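Take a look at the structures below.
Every read-out reported here was derived from the displayed coordinates using simple, explicitly stated rules and does not represent laboratory data. Computed from a predicted structure; not experimentally measured. Cβ atoms are built from the backbone, for glycine too; each structure is taken alone.
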Structure I
Amino acid sequence: MEHKLKILYFSSVNWNWIKQRPHFIAEGLFKSGYKVDYLSMSPFGKVKIKNKKFENINFRIIELYSIPLHNKFIFSRIVNKFILNSYIDLDSYDIIIVTNPNQYGYIKDIKNKIIIYDCMDNNSLFYDGYVRKMIKLWERKLLYKSDKIIVSSNYLYETIIENYGEQLTNKLFVVRNAVDIDFCNYFDIQEYKSTLKSMKKPCFMYIGTIESWLDFDLLNRLLEKNKDWTLYLVGPYSNKMKRKFVENNDRIIWVGKKEHNQIKYWISCADIMVIPFKINELIKSVDPVKMYEFIAMDKTIISTYWSELEYFSSYDKLHFIDRENIFILEEEDYTENKFFAVNENFINKNNWGIRIKKYEEILNMD
């Protein structure tokens with residue numbers, strides 16, 4: 001295959017983190033014929049970087065260490081820019097895709113290159129005080145420097161226009177998240193049986209990063225109302241998060257992180273999937289990748305409600321819940337779930353291949 005253009009995809013998450021939008025976008029662009037470098041920078045001591053030989057020179061994973069406190073101190077930013085420039089020649093790329101306002105300093109002086117801002121979160125809301133002000137300042141500069149702005153949700157689209165000006169409309173596009181078209185293609189029955197054998201039934205399951213955006217009070221109430229149920233938490237977590245479940249800790253299984261190719265077995269073994277996010281400005285902008293995967297496997301889903309989920313309103317196994325509306329689950333609420341089912345109609349309309357085609361169309365616009 002003759003490769004089209006050379007792209008640097010500058011991600012906020014390293015390649016070994018749980019698989020999400022940046023991984024799928026970078027892979028998809030490579031499969032579409034672009035030469036792609038996936039770059040991430042992680043603070044010393046936060047993660048262990050695994051240097052690896054490149055199996056394909058047209059798709060490279062580049063992981064660099066950085067100095068901590070990049071957002072707070074100019075010294076850290078100067079050193080980190082030196083580190084990046086020592087390993088990466090930004091001028092060698094045709095297209096540079098950035099994913100966070102704090103990456104603006106690396107590319108602010110770049111000229112005659114296509115700059116894309118792939119925005120998947122209301123980034124400033126992850127921070128407080130001085131750092132939040134800096135993120136907003138960098139985001140404004142990044143938005144106006146970028147040739148195209150791609151956002152993952154309608155709420156983000158509206159928020160950017162409201163906060164930074166209607167003049168951005170002509171270069172602002174929505175490309176929602178999706179499911180991997182191969183997610184359900186290969187199913188190892190032995191892997192499924194092995195996973196199922198270790199599980200307590202009936203069970204709820206949450207899959208994703210376990211962080212402060214989860215509504216732990218709601219999950220505790222759900223367990224209190226449904227005394228026979230067990231909650232499985234699949235994804236990376238800290239001890240601080242684990243202490244949130246003191247009340248029902250005997251009925252919570254902390255599974256930890258699983259590789260993406262194992263996730264479908266955990267989904268298929270669960271009776272009901274849960275997306276228990278606290279509803280705030282940060283969450284309102286989220287288009288949850290896991291929702292696509294749960295629907296692709298035709299699972300019953302309990303979720304808190306925010307307007308972005310209207311996109312999934314035609315799916316009749318999606319039920320909304322809040323702290324004042326905790327229901328007791330009956331057997332008929334989940335017995336329809338087959339051990340392995342595929343929602344082909346949904347996958348055909350919402351796979352990453354379709355999203356990448358739209359992404360490419362945006363890249364190629366004059």
Structure II
Amino acid sequence: MYFRAATTAVAGLTALLVLAGCEQSTEIEPEAASSEARLQITGAGSSFAAPIFNQWFALYGDQHPELALNYDSIGSGAGIERFLAGRVDIGATDAPLRSDEAAQLTDDYVQLPVTGGMIALAYNLPSVEGPLNLPRDVYADIFLGELYRWDDPRIAAANPGIDLPHKVIQVVARHDSSGTTFAFTNHLAAISEAWAEGPGVSKRIDWPGGAMEASGNEGVAQRIKITQNAIGYVEAGFAERLGLSLAWLENRAGGYVRPNVETGRRGLANGSDLPPDDLARTIPDPQGARSYPIVTYTWALIRDPHASTEKARAIVELMNWVLTDGQEQAEALRYVPLPPNLVDAALAELERVEP
């Protein structure tokens with residue numbers, strides 16, 4: 001959607017997934033860019049979408065050697081801050097830009113959905129073979145700190161025949177300001193009254209009962225990998241690349257579903273009843289017997305698209321490619337391509353504001 005600076009209350013998600021949970025900045029100064037490139041385009045934010053952003057920038061850069069493209073995986077919260085400060089051309093986040101954040105902008109801006117994905121609950125239980133089923137109330141209570149042993153009767157009831165260890169559950173969560181945390185807590189608030197009235201929905205949470213914390217999706221995935229009896233929330237592709245076990249989660253229809261591209265696509269498709277021009281849609285608890293229950297979009301923020309400059313035109317052309325040819329990269333990286341109706345709405349918005 002297109003927003004005028006400091007006049008519109010924003011209620012939309014904005015984000016693009018990013019590689020690794022790096023805590024250090026990797027901003028590139030102009031002199032560090034390729035001497036052959038005339039224009040530098042920088043993006044920063046979501047670690048959730050980092051792999052696909054890096055893929056997009058690499059492929060598009062190969063096609064356009066006149067551009068120097070760089071994406072910095074620093075988390076959605078830090079990406080929003082950098083975008084608001086005018087330090088990057090594209091902000092990437094999986095969390096809504098709040099009205100107080102939008103009020104800091106002096107330029108108009110646009111937010112566009114660019115990809116979809118799934119948040120998996122990855123775990124490390126060496127003695128457990130086969131998929132682990134987690135009911136909705138169970139995984140909500142795990143992160144509330146109300147359920148803390150793996151052989152709890154409620155977990156055992158959903159997993160007959162599995163010898164669960166009598167071990168304390170080690171919760172792993174995000175330390176940094178995170179769009180993944182926003183999307184995960186948005187889901188928990190939709191399925192758990194205790195969560196909605198307690199920790200609530202935010203990019204950063206004071207985790208009930210304590211948790212091991214790490215920065216970025218990659219940081220959480222690595223922590224789970226090295227910690228026996230751990231469970232944590234992480235973008236599904238990161239977990240798969242590290243060979244982590246992923247829980248089958250109970251969805252709204254009462255079935256247990258594993259995270260994959262097809263179940264993620266079904267989950268996101270259940271938001272198709274929303275207005276087609278609602279580019280900031282969230283789907284905290286999708287319907288459908290085969291829908292994966294924790295899904296999110298990632299959005300890109302671009303600034304002042306009406307500016308008739310070479311860079312403004314280059315950014316619009318890049319985003320046009322991301323919304324069309326770039327969608328072909330999603331499935332191989334375990335993301336979910338945008339539904340056709342959402343692509344059409346985003347392209348129409350981009351065409352409307354093209355400089």
Structure III
Amino acid sequence: MSMVTPLSIETKKDIIRRNWMLEPVDEVPFLIEIGPFHGAFKRFYESDAEELNWNVEYHRQRELVYDYGFPNIKPNMGINIVASAFGCQFTPNDEADPWVTPLIREENVEDVYKLTIPDPVHTPIYQRAWERVEYLQTHSNMPLRLVNVPSPLVTASLIWDYTSFIEATMIYPKEVHVLLEKVTEATILYIKEQLKRIRNLYTMGHEMWHIPPDLGVRISDDTAALLSPDLYREFGVRYNSMISRAFGGIVVHSCGDVQHVVAPMMETEGLRGLDFTIPQTPNWEAIRDAAAGKTALCLRHYYWDHGKDAKVDLVEYTKRIVDFFGRKGLFIQTGTPTVEEAVTLGQALHRLLEN
């Protein structure tokens with residue numbers, strides 16, 4: 001079977017933009033990533049050269065994969081970066097993004113009033129991020145994603161002990177709002193500083209989908225799945241909307257079971273899209289009824305999202321997604337263990353997803 005001719009980068013960008021805008025496209029855009037999760041592990045966190053080498057090799061492997069990605073670098077500093085800018089100690093490790101020690105617990109709730117907005121230029125962890133950005137764009141001509149962009153809720157749940165924070169949304173709502181107001185302001189300043197420094201921008205987010213700068217910014221809002229609809233409206237939608245206003249739009253990502261918060265997510269000002277790990281939400285109807293065809297939907301199912309021992313046909317699973325949610329504004333993000341499987345999957349998804 002002959003290989004499909006790859007699309008040019010400009011063609012990919014055009015199709016992706018039109019899909020974000022809910023305009024008709026000739027093929028549902030899809031991404032195929034390769035291998036296991038690549039986090040801000042200690043080896044990569046501490047060495048800009050190691051991180052660059054990983055990215056160069058990764059995109060060399062992807063050269064024969066037909067999809068809608070193109071070479072780029074993720075200047076990964078961990079989802080904890082804004083929390084650590086507020087003063088949370090962190091520990092790079094070999095298992096995940098740096099582990100974080102919270103500053104606030106139920107015993108010292110009043111300390112939220114003492115927190116100050118971190119300087120986006122001179123705060124040490126930001127300085128380290130700017131060093132990484134400069135190294136990567138000096139030593140490579142690949143465009144950069146943004147450094148990790150957590151939602152205000154995610155950062156707040158790292159600054160404030162996670163379980164205590166979820167409880168505090170009901171017990172100490174005033175203090176939670178004080179914290180979220182500070183975190184939101186800090187997040188906006190942090191993103192704006194990145195945009196001053198990154199000379200060749202791949203996307204307005206830290207993950208693989210290309211988001212043009214004029215469409216807004218993508219945030220990771222994984223805490224959302226743990227809140228009730230009303231709590232998410234109060235503590236999620238409100239502050240995400242502030243970020244959206246600052247950048248002309250927003251794409252909201254959440255892992256976990258989002259069936260109870262997808263409707264309030266749709267109330268976010270300037271919403272451009274929702275980005276979900278779809279195997280983690282069993283009630284697809286909730287997502288379809290609230291969002292399908294009304295905003296872009298980025299639905300992810302990496303091979304490892306299905307469970308360690310799951311035997312899932314990624315093409316068939318993708319077909320189920322398309323049949324259920326429809327094609328309008330749909331993005332598919334999947335992944336395979338090996339390069340060979342990714343090449344084969346790209347050809348199969350092209351046959352499935354072209355009109």
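So if we calculate distance in nm of label points 7 Å out along Cα→Cβ at positions 63 and 95 for every structure here (I, II, III), which label has the highest result?
Between I, II, III, the highest calculated value is found for III.
Work out which structure the value 64, 41, 35 belongs to, where Cα extents along the principal axes in Å was derived from one of I, II, III.
Answer by label: II.
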